[in-house]
Structure I
Amino acid sequence: MQHQTVTAYLDGLAERSPAPGGGTAAALHAAQGAALVAMVGRYSDSPKYAPHAEVIAAAVTAADRLRREALELADQDAAAFSAVAAAYAAPRATEAERDARRAAIGVALAAAAAPPAAVLAAAREIVSLIETLIPVANRNLIADLAAAAEAARAAAATARVNIEVNLAGISDPAVRARLRAQAGAAAGVLTAADAASAAVLREITR
């Protein structure tokens with residue numbers, strides 16, 4: 001994903017193939033949100049914002065890291081979903097093959113839930129950075145913080161779906177409980193992202 005053009009990525013997304021898919025899209029939503037946060041921070045570098053320079057610089061550093069991590073997660077998600085497709089395609093002519101296939105599917109689905117769980121954690125951190133920057137960043141760029149919040153929201157909502165969709169094929173109760181708890185964390189991220197976006201709208205419409 002990291003070295004494709006946007007057109008090539010979208011062409012691949014539109015194809016009848018297991019990956020990239022929604023999980024990759026979630027990661028790229030997060031990457032875009034992080035990039036927007038970094039841009040706003042970099043535009044908040046004039047003497048006017050000097051009292052908040054350390055906070056802004058820390059936000060930019062964190063946003064750059066999150067952007068890189070999200071791009072890596074996009075690649076990881078595509079690879080994980082390809083492994084799920086391969087597990088479903090395993091032979092099932094005999095009882096032994098069916099048992100092996102079922103076990104392989106469970107393992108692959110659990111692994112496939114890891115990238116969206118990490119995307120969800122990244123989205124949470126992005127929203128936190130947005131909350132930090134709203135009161136101190138360049139007012140001319142504040143609308144981009146709302147755009148970042150919406151991107152992080154999309155990342156979190158899509159990641160939650162991509163965690164939950166894997167649950168049905170996982171029989172291990174401990175793994176199911178862990179993944180369900182991870183998916184449940186999305187509600188807080190969505191609420192925070194909505195609040196951040198609303199805060200920006202109040203700023204730009206008053």
Structure II
Amino acid sequence: MEFLIAAIAGYLFGCINPATIIAKIKKVDIRNIGSKNPGASNVFITVGIGYGVIVGILDILKSFFAAQIVFMLTGGNFGASVFAGAMAVFGHNYPFWLKFNGGKGFAPFMGLILFYDWKLFLVFAVIVVAIILIIDYISVATFSLTAFMPLYVFFTSELKIAALAFLLVAVTIWLRHRQNMKNLINGTEIGFRGKNKFVKKEP
């Protein structure tokens with residue numbers, strides 16, 4: 001019953017999509033501009049830096065709060081709480097009210113890490129910022145950290161349900177980033193600053 005509560009609560013939290021809401025306030029259809037992805041990075045690039053940061057924070061917090069609320073409701077069931085956070089990522093990626101075509105899941109993934117281990121979250125946050133500043137492509141951080149986290153939890157925690165939850169979340173994020181992977185391979189990926197650094201400038 002606790003895991004059922006976690007699944008429902010987490011998914012519904014994840015279905016809340018700040019990118020779509022803020023874009024509508026700015027009179028922009030976020031699903032028809034930029035990468036057409038209703039997530040923080042597309043808002044950052046197409047609507048504005050400040051709005052992108054706001055969306056990113058809200059996306060992080062929704063999985064964190066989903067896990068935290070389930071933790072309180074279940075009397076401290078950490079496994080169910082991590083599962084709730086994972087379901088929030090799933091809801092972010094596949095919200096029913098957007099025809100199951102939502103964001104790509106990295107921000108709420110970070111929120112799940114924040115709940116799991118806030119110190120690790122800070123380390124990852126620094127790594128993400130460094131990657132963006134150095135090579136500009138947040139998708140590189142996404143692939144790296146989502147691959148690392150399930151292995152880290154598996155080898156450092158006795159709670160294998162948490163490792164499984166992180167693995168399932170990672171798989172959904174990789175699936176949502178298939179085009180990004182193709183773009184990186186083909187040299188057509190758009191950077192976080194809204195530019196493709198591989199495009200040659202006209203003489």
Structure III
Amino acid sequence: MSDTQSIRKRLADIIQKTGHTYRELSLKIGRKEAYIQQYIKYGLPKRLNEIDRKKLCRLLEIDEHQLMDDEIFSAPQDVNAHTDKITVDIYSLQPNKAWNSIGKLTIPLRELNLNDNSKPCIIKMFGDYMEPTLTNGDFVFFDLSYTDFCGDGIYVLELNGTTYIKRIQQPEDEQLRLIADNPLYASINVASDKVKILGRATHRLSSKVL
């Protein structure tokens with residue numbers, strides 16, 4: 001028998017044995033740094049959602065059944081789950097211009113590995129300042145539920161009234177480093193309270209012609 005409390009204890013033991021930290025795992029599955037700690041110590045949330053559980057099991061190299069309680073096993077399976085789809089808004093973001101809606105895309109929900117509170121959108125890249133990571137014309141999935149810095153990654157952000165797509169790192173307290181992956185463009189350090197984070201990049205659709 002495995003209830004939610006025993007699952008949390010089992011996860012804590014596995015994490016300790018593997019040498020990972022709660023913070024590290026939380027960030028790697030796309031959550032805030034205290035997420036795993038709150039789940040294990042306080043049962044918040046009551047159980048991990050399916051996507052978080054799968055990501056965590058891959059990182060810990062364990063079978064997913066080890067983190068599934070009896071209630072999950074006894075619940076009826078949704079035979080139509082694989083057909084669920086989501087429609088995502090597509091925007092263009094040209095330098096020094098406002099977001100411009102250019103269409104929508106319908107995609108199978110499971111393909112995006114979304115969290116329960118995810119707010120996905122797609123932004124079309126313009127310019128070469130994020131090459132080679134992102135190239136001119138790429139369509140980039142962003143999760144707009146990320147409104148805080150949660151580890152090194154590519155974000156859509158607002159600074160001084162202008163919207164940018166940049167890599168963000170945190171070199172020291174109260175500072176964020178805004179990086180253009182293309183070395184031809186300068187990177188800058190900015191006080192964190194001057195930067196408004198609007199979302200974090202999760203996937204890319206390449207514009208490269210095959």
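Which one of I, II, III has helix-only ellipticity at 222 nm (-39500 (n - 2.57) for each DSSP H run of 4 or more, over all residues; to 500), as calculated from the coordinates, equal to -6000? Considering all the candidates, the number was obtained from III. With relative contact order in percent (Cα under 8 Å, 6 or more apart) coming out at 28, pick the structure among I, II, III it was computed from. The read-out was computed on structure I. Distance in nm of label points 7 Å out along Cα→Cβ at positions 108 and 180 was computed and gave 1.5; which structure, I, II, III, did it come from? Going label by label, the one that fits is II.
Each reported figure results from applying straightforward, stated rules to the coordinates on display, with no laboratory input. Source: prediction; values computed, not measured. Cβ atoms are built from the backbone, for glycine too; each structure is taken alone.
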